[in-house]
Structure 1
Amino acid sequence: MSKAQCLNISYDVWESIVQSNGFTAYFVEDDGVTQQGTVFADTDVYIYVSRVVDDTWASFDGSFPLGTRITVARNDDAIANIVGLSGIPYTHRTGDGKQIVSTWPTEGSRKTVITSNWADKTTWYYGATVADHEVASVTTSGTVYQLSNTHIVDTGHGKITGEDDLTDANGRSFRPSVSGTVSGTTTVYTEVDPHTGTGDFTLDYDTGEVTFDPALPIDAEVKASYHYAGSSSYTFGPSPGKKLMVKDVEVQFSTDLVLTDTVSFEAFGYVDVFAPQYLQSNGGPYPSGTKIPLSKTVYKTMMDYVNEANGALPNITKLGGDGWRGMPSDVVIFPWNYQAMTALSSAAGMEIRIKLEHDIPFDGSVATVTFYCLSEDE
């Protein structure tokens with residue numbers, strides 16, 4: 001372990017350094033000489049050492065009177081207090097004086113935000129609309145029934161990471177429910193489990209077609225409650241009382257992807273904070289609490305992503321098999337490693353909105369964005 005470097009300096013320089021930095025003064029009195037001795041000042045990097053003699057005693061005693069200076073018996077006592085007992089963290093150094101450092105994880109609550117898949121409209125849950133107890137039309141009595149909407153939100157087949165915890169603004173699950181009524185008796189049916197293969201019906205989430213196996217009585221009336229996709233918009237921001245520090249971003253594209261629309265990333269915040277001159281109370285058009293656009297970035301072509309990314313990570317080869325649990329294609333990852341974290345403040349009403357400008361899904365398998373964030377108190 002390396003030691004702090006001792007600097008033996010003149011008293012005037014020592015006093016100036018100690019007073020300028022608010023260091024603690026340690027005094028070691030010479031044997032039998034009351035107004036003479038050695039003085040030390042505290043930092044674990046440098047220990048400033050000087051001598052007090054007859055012609056500098058008055059200055060020392062005036063600047064560091066009894067009660068402010070610490071008198072110790074030996075030089076080593078002063079040094080021990082400086083590097084061991086003063087509460088200053090010891091700085092480890094190499095033999096030639098270079099400081100030894102190590103990284104430590106940032107404190108805060110990790111929050112990872114993963115968007116919908118813009119190549120699969122059945123994942124567009126954020127702006128989905130509820131259809132409640134809708135009576136399905138009959139295609140084949142007892143067997144096939146048609147919902148009035150297409151692109152039903154699918155949170156049961158692993159298409160959305162964390163899908164089991166997703167609920168809408170009213171706390172309702174996105175999982176569809178289907179029931180049938182025969183002669184006044186209602187039965188609730190279960191969707192076929194993708195793992196076990198057991199259940200009463202299958203749902204084509206893209207077309208809204210419900211198929212029963214075994215068949216229902218031909219006079220059954222089938223009702224369904226579900227969410228169906230509309231806008232591609234995906235919005236995220238901090239929880240109340242928090243600020244969300246966006247550290248890194250990654251875009252995940254399957255190698256079979258075909259771009260069909262422009263993606264926009266737009267930041268919003270309260271007009272009260274960012275443009276109070278536009279408040280109605282100041283003669284402007286916006287009521288208090290309105291969120292206005294702050295910045296916008298658009299990506300029209302694949303080269304837009306390539307040009308702005310910090311390179312590309314190695315492709316992730318198609319893994320997991322050909323079933324619903326496996327990857328549908330190889331995936332390319334473009335990272336955005338920010339030089340400084342982007343802070344989203346809940347007090348300022350800040351949020352990020354991402355969307356396809358014409359709500360046209362990409363062709364192919366996968367197009368998602370992941371935001372790596374820290375959530376901290378405001």
Structure 2
Amino acid sequence: MAIVRVAPAGPSAPRSEDIVRAIKLRVSMPTLRESLKAARLKTGSAWDDVIGAANHPTDGPKLRQFLWNYYSEHIIAGERYVQYFTLDNSTRDKVMRTLSNATVPPSDFTATYPLPLPHAQLSSGPKTPTLVEVQSLHNGDYALVYCSVRSHDVRETYDFNQLPQLVQKTYAGIDELITVKKDYFQAFDVVVVRSALDRVEICIDFPKKGITKGLENTVIEVFREASLNVPDLQPVYQSQPTNVFDALSGIYFEPKEGTVRMLSFRTMTTGSRKTERMMNSSDDLRSEDFHQAGAVAVNNKFKPYELVVDWESKIPQGNYQVAMHAHFRELSSESPRLLGFFVTAGTNQLMTLAINKIVKFL
């Protein structure tokens with residue numbers, strides 16, 4: 001079951017421009033275009049084309065609802081860094097009772113949510129994760145959505161001859177000038193309680209930018225807020241996330257599991273360390289000639305510590321990717337650890353499948 005968030009109607013209905021702007025902040029045009037193609041919707045090849053098609057008097061309403069649903073899914077999906085925790089039966093039952101009757105207090109994000117704040121308001125927005133929604137999902141699961149404002153540095157380089165005369169005079173003798181500007185954005189972190197799967201997933205939004213405190217610390221910060229909002233989560237918050245290191249080898253050495261895009265490993269017989277990547281998205285590294293010959297040469301005695309795998313799902317339809325990056329030094333440990341991984345998926349259901357793949361090989 002997909003998330004269906006009915007778009008408000010009448011004067012309060014979000015403008016097509018605002019919906020497309022929110023999507024643009026989260027996905028690339030090629031990514032959106034693939035989804036539009038799968039839904040048999042034609043809009044053109046640029047963002048302005050999408051806005052124009054969504055405002056069309058005849059076909060626009062159907063496209064607007066699609067874009068609204070697409071964006072609603074990405075509030076809890078998209079690209080995420082994930083850690084998950086085990087949920088015992090007693091705690092689960094208490095948490096589910098609380099969530100079924102949950103109310104969310106107003107905040108600085110309320111006026112525009114689920115759309116992000118206007119860019120002009122972001123720099124003064126809350127930096128601490130703030131609960132904005134308790135969303136009921138498929139199979140009785142719940143997602144607690146936390147918004148916060150983060151920033152990342154945008155660097156631009158200018159050759160000396162591109163600079164205005166006054167700047168050239170001030171910085172005479174330099175070859176180029178590098179400027180750094182903070183770009184503020186709204187993150188939608190999610191705490192998902194999977195009642196049937198007995199786990200809590202902490203899913204950090206935009207994991208590759210704006211995480212100045214480190215991903216693991218961001219997980220702690222978001223989970224701490226959730227444990228304050230739902231006190232019965234305290235025992236889970238105080239526990240350790242699941243160690244997923246063993247899934248690296250488990251997935252790689254199962255040839256029918258997904259399409260391996262990247263692998264870093266150490267050979268056990270020669271002690272060499274290698275990283276291999278595939279350029280063609282349809283090719284599996286495991287079946288590439290050079291890689292196969294090397295694997296045979298060392299009798300398949302090597303240990304992965306990084307892995308990127310794509311899967312294609314038929315039901316529900318779509319693609320998802322898992323990326324696992326352990327540190328090389330973990331291979332020297334008697335108990336190697338990897339506490340988190342990256343998932344890219346367009347819907348909540350695909351996110352669930354991706355995490356289930358990890359669980360399957362532990």
Structure 3
Amino acid sequence: MMEDIKISYPTPDDLSSVIRDYIHKGDLMNFLHSRGVFYSSIKRDSLSRMTAYMLYGYPQLEELRRMAHNQSSKSILTGFSLTSEKEFDFASIYSDYRSHHASSDKDYLFKAIQKQKTDDGEEVYKGEVIYRSKKAGRIEFIKEEKHDITFIARQTGEKTWLIEVDGNKSGDGKEVQKMIQKIVKEQSVKVNSLTLEGLDGNKPIIFFDRLAKEGMNEEWTIKDVTRITIRRPIIEETEEDEDATEISDEHLQGIKQAILDGKDLRENKFVKSSEKDGYIFSSMTYNFCEKSSQRHIFIRAEFKGNPKIFEVVLEDAGETMPDPNKQDPKLTIVQSNISNLSDKENFKLRSLFWQNARKIYMEVLSAKSTVKN
């Protein structure tokens with residue numbers, strides 16, 4: 001049985017080391033700004049030391065721990081499929097493992113799987129897993145962290161199931177995948193995920209291009225592409241994504257316009273040049289607008305981690321309103337209201353996008369790869 005992690009108040013020196021070595025500066029500055037603390041032109045060592053000597057309550061320490069463990073404040077949806085050459089019932093396999101083997105498993109805490117019905121009347125199973133992660137080093141404050149993850153399992157055929165994982169860290173999806181592989185290994189069930197490594201040639205850009213057109217359903221339309229990253233081919237096994245490069249505004253505008261005009265991105269001059277130089281497109285952030293309500297959502301689609309597994313994050317949601325700085329009421333802005341979005345609706349939007357992405361991925365994966373020069 002997994003025991004609770006006991007947290008002791010860190011010394012200023014330990015907290016300074018954690019802030020310096022594990023927390024991104026941008027996240028730290030946002031943390032300080034939200035508390036009315038502003039620094040400018042300050043070196044990282046000085047920033048870490050001055051931040052560490054402030055007095056924090058338990059909620060603030062928990063937030064610093066979350067940032068140190070690279071846990072996102074936004075939910076991250078990943079997923080994978082289970083397939084077999086014979087019929088199987090994943091819900092029964094999971095429940096049987098939980099009843100007879102889970103108590104001796106020190107890495108995971110398994111919650112009961114529960115049958116539910118979606119708003120569309122579909123029957124699914126909701127499960128919850130808690131696992132413990134560890135960081136190397138002597139600092140007790142961040143040595144261990146618990147992750148509470150939910151997953152949805154739906155049967156898509158007599159020999160296939162689909163698993164969607166809702167976590168707050170890129171590694172959560174892979175952790176649940178590893179856990180389920182352990183459970184089904186005696187049942188001749190295969191686990192299949194959406195990886196960047198599986199897309200060769202120009203397939204990554206074809207995949208992201210189609211996501212702009214088909215990522216949501218007919219009730220939504222693409223309005224913008226706000227961010228794109230490319231990377232060199234993966235050479236070394238690493239969890240970090242420091243090899244990813246964000247495309248500059250100059251080239252982003254051309255790609256964005258090509259998508260909005262419905263043109264084939266493979267014909268874009270920068271895309272062709274990037275592919276020729278060995279770069280792979282690894283993420284895009286899309287702005288979709290709901291036709292009936294003019295509601296906007298900003299969805300990041302990204303291959304991340306090792307292997308680079310596909311994940312979906314709802315970066316923001318907003319509504320179109322008249323621009324208060326303009327006299328013409330037809331000139332509008334999109335005002336963020338993601339905080340008003342329920343967890344259920346947040347998951348529903350990401351799930352729709354991920355399931356469409358999986359369908360596109362399988363079609364692109366099976367197509368013949370070509371590279372245009």
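Say we calculate distance in nm of label points 7 Å out along Cα→Cβ at positions 260 and 292 for every structure; which of 1, 2, 3 gives the highest result?
1
Figure out for me which of the structures 1, 2, 3 the number 5, 17, 16, 14, 14, 14, 9, 5, 4, 2, 0 belongs to, where P(r) over Cα pairs in 5 Å bins from 0, in percent, for residues 300-347 alone was derived from the coordinates.
Going through each structure in turn, the value belongs to 3.
Bear in mind these aren't lab numbers, they're just calculated from the coordinates by the rules spelled out. Just so you know, these numbers come straight off a predicted model, no measurement behind them. Cβ atoms are built from the backbone, for glycine too; each structure is taken alone.
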